[in-house]
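Values in this text are rule-based calculations from the coordinates and carry no lab data. If you're wondering where the values come from, they're calculated on a predicted model, not measured in any experiment. Cβ atoms are built from the backbone, for glycine too; each structure is taken alone.
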Structure P
Amino acid sequence: MSTLSKEILRQIITDGDLKTTGDLQSYLKDMFKGALQEMLEAELDIELGYQKGDRKNKKTPNRRNGHSQKKMKTQFGEMELNVPRDRNGEFEPKVVPKNKRNISGIEQKIISLYARGMSTRDIHDQINEIYGIEVSAEMVSKITEKIIPEINQWQSRPLDPMYPFVFMDAIHFKVRQDNQIVKKAAYVVLAVNKDGLKNVLGIWIGENETSKFWLSVLNSLKNRGLEDVMVFCVDGLSGFNQAIEATYPNAEVQRCIIHQIRNTLKYVPYKDRKKLAKDLKTIYTAPDEESGFEALMGVRETWDKKYPYAIKSWEDNWDSLSTFFKYSNDVRKIIYTTNIIESLNRQYRKVTKTKSIFPSDESLEKILYLATKNITKKWSRRYDNWDIIVNQLCIMYEEKFEQYL
């Protein structure tokens, strides 16, 4: 319509007596229906080789055979068309294909709304209000079920043989199971590939977070072609290291420093938290591991008598807390915390916040997959100074890293 001249538009407004947006909507609907009807007639003209009423120029023994009524769902709501027929039944209209009653792209709109966390009731109201089409909860469910094969394909797709950095974390939801409400974990694996780009490798729905389930996730990654990982970045779940060692024995593990600080401070009264947090900062900002460990000993000397368990945790987990010290600042910024995957989880929370309970694992899996598709569309920028990081990894891991480039 924007290509029409002002004179034509004004004539349309005058002829249609358009005074409100509702008048315009109704006018456009009638215009759309009329255009569809004429396109169908023109298609049959081309099929038969002559126009209606021009029987003298018939080039085929086939001929028109009346019309059949067909109710269609369109972007302007439901409308009834008179689809022309031919005597031989050979006519295959393209504008309104046979056996198709929806030409509005409504399914994609429903999936898009579902991906943004709208409930089936909200989707029904939205579609009905905008397009005048009734969409039941069952219909929404059936439409979104069509993406299940796509999810299965995505979840089993081949992976790169190597990712420098892999982040693992779980996010928890309530799911209905056997007429009970149970807590389920969505196990999320996010990686940084050799080009410095983020990539969600998969999402698995399982029982509450356990190292045993993480082991099955890691085995799944291996079966899909992931041969090597330089560094796994994880939170403080007990048994994580053993699961990684069982599947990727040559990989290093970096425990999230931010998680470690949180776990330390939760055993400390509010009055001492700020001072202890400042002292802890001297550990993870040290220039190298030796200096970091010396800073840890200094913190222990100051606080051990008052909060022995909090400081002991740093000593017990030092091997996996200190991995990042051997890398440059560019790499440290990437691996010293799992904030990258926690940020992804926060976006999942935004999408699922309207759903306190999911009716099934499949329902949860669908919305997380669709949310992932929307979120990762924006992941087109690689990490800063990635060329420098790659060169450093090549030096540190020599042939092990270079063979995958």
Structure Q
Amino acid sequence: MPFQAATGSLRSLFDDARVRPDVLRGQSPVRWGAYPPDVIPLTAAEPDFPGPQAVGDAIARSLADGYFPYASPAGLDELRETFADVAEARYGIGVGPDCVVLTPGTASALWGVVHLLCGEGDECILLDPVDLLFGQAIDAAGARRVYCPLDKRTGRLDPDRLAALITPRTALICLCNPHNPLGTVFPEETLRAVAETAEAYGLPVLSDEVWNEIVYPPARHISLASLDTARGRPVYTVTGLSKTFALPGLRMGFVIAPDARQAANLQLTFQRLGAAYSLTPFAQVGALAALRHGWPWKNSFLRHLHETRDYCVDRLNAIPGISCGRPDGTFVLFPDISATGLGSRVMGEFLLDEARVAVVAGTTEWFGPAAEGNVRISYATSRAVLDEALSRIERAVTALFEGPAARLTTGAA
């Protein structure tokens, strides 16, 4: 069925029948395929739904003749031009295509920017908690992590506390907005304060905005680079297609550099890392189709996620010992499980063993020191899958409070 003909019934693309664990176990090795068939995985932040049909159709056409040529390290001019148009229209970042650097995924984008701006002995400020990719990139560059704690209950970032962490060795400030795993969408006043602090100390900012399209009204995402306080300042905006269009395996990311000269320097950094040569022609063709034709699909996906978020939060808050905030963005939850008496790692093991549900434990290696006491749950799946998973979690955790009191202290740390 042609993509345009399907737009009238896009909501049906997120029915329960669209999530097929039998297929996903063979195609999703980091989630469904990583566990036995009786386990429901709510781990990796990848959607369980097929992405926009226009993307698959475009890729199929590009491969119909059977050719698999190399791609230019700089990528398709047409793709960079299209993304520059999207960045201006949707995110308020008015740059030309010469400021856009294509990358094989957002993880590679983070690595490239950190390696461009940081070296041995430098310090990089990152949020705590935050996704592990920031710390991995900093470590690989030989720099040192400096954690800026967030308020886990409210998701608030204190700009004054961030400024107090800056030393003569500070080389980079890393921001994640919307924030993974807390789901915070930072308000304009916070972003302005971060931009002004960076300007005052002459520091670049790496702003990971890969979740920028997964934001629930009335919240509104604002790109740091769109602010007048940030324009002309060294802000590197990272985004991609994995969350917006359910295309994590396409491995297509973008960096908006502060200017064309820095974009060229970043392109050279990717070539030195070998990442530039990981771009594929068919991934770029798929990305172009998503940016041109995928927005009706995305809007329907967001409506599904909005309803699913509310359902999951309400269910989790009804479970004894669990407290879950209502995030403004992303499709992950980070419930506090400390009242159960179990630590994050032990809770993850407990849910896998007793409920046959896999979650991501809030451990230092995944999200930083402040993540202890939480687990992360991805809810970009069907209502049927989540209903079963949450029912299993409810039964298992409730049993903790009904059993011997000594059980609550087992592995509490």
Answer label among P, Q for the case where relative contact order in percent (Cα under 8 Å, 6 or more apart), calculated from the coordinates, equals 14: P
Per mean projected area of the Cα convex hull in nm², for residues 151-302 alone, the highest-valued of structures P, Q: P
Which entry (P, Q) yields the derived value 9.4 for distance in nm of label points 7 Å out along Cα→Cβ at positions 63 and 295: P
Among P, Q, which structure scores highest (criterion: mean count of other Cβ atoms within 10 Å over residues 175-182): Q
With helix-only ellipticity at 222 nm (-39500 (n - 2.57) for each DSSP H run of 4 or more, over all residues; to 500) derived as -15500, matching label from P, Q: P
Answer label among P, Q for the case where Rg and Dmax of the Cα atoms in Å, calculated from the coordinates, equals 21.3, 67: Q
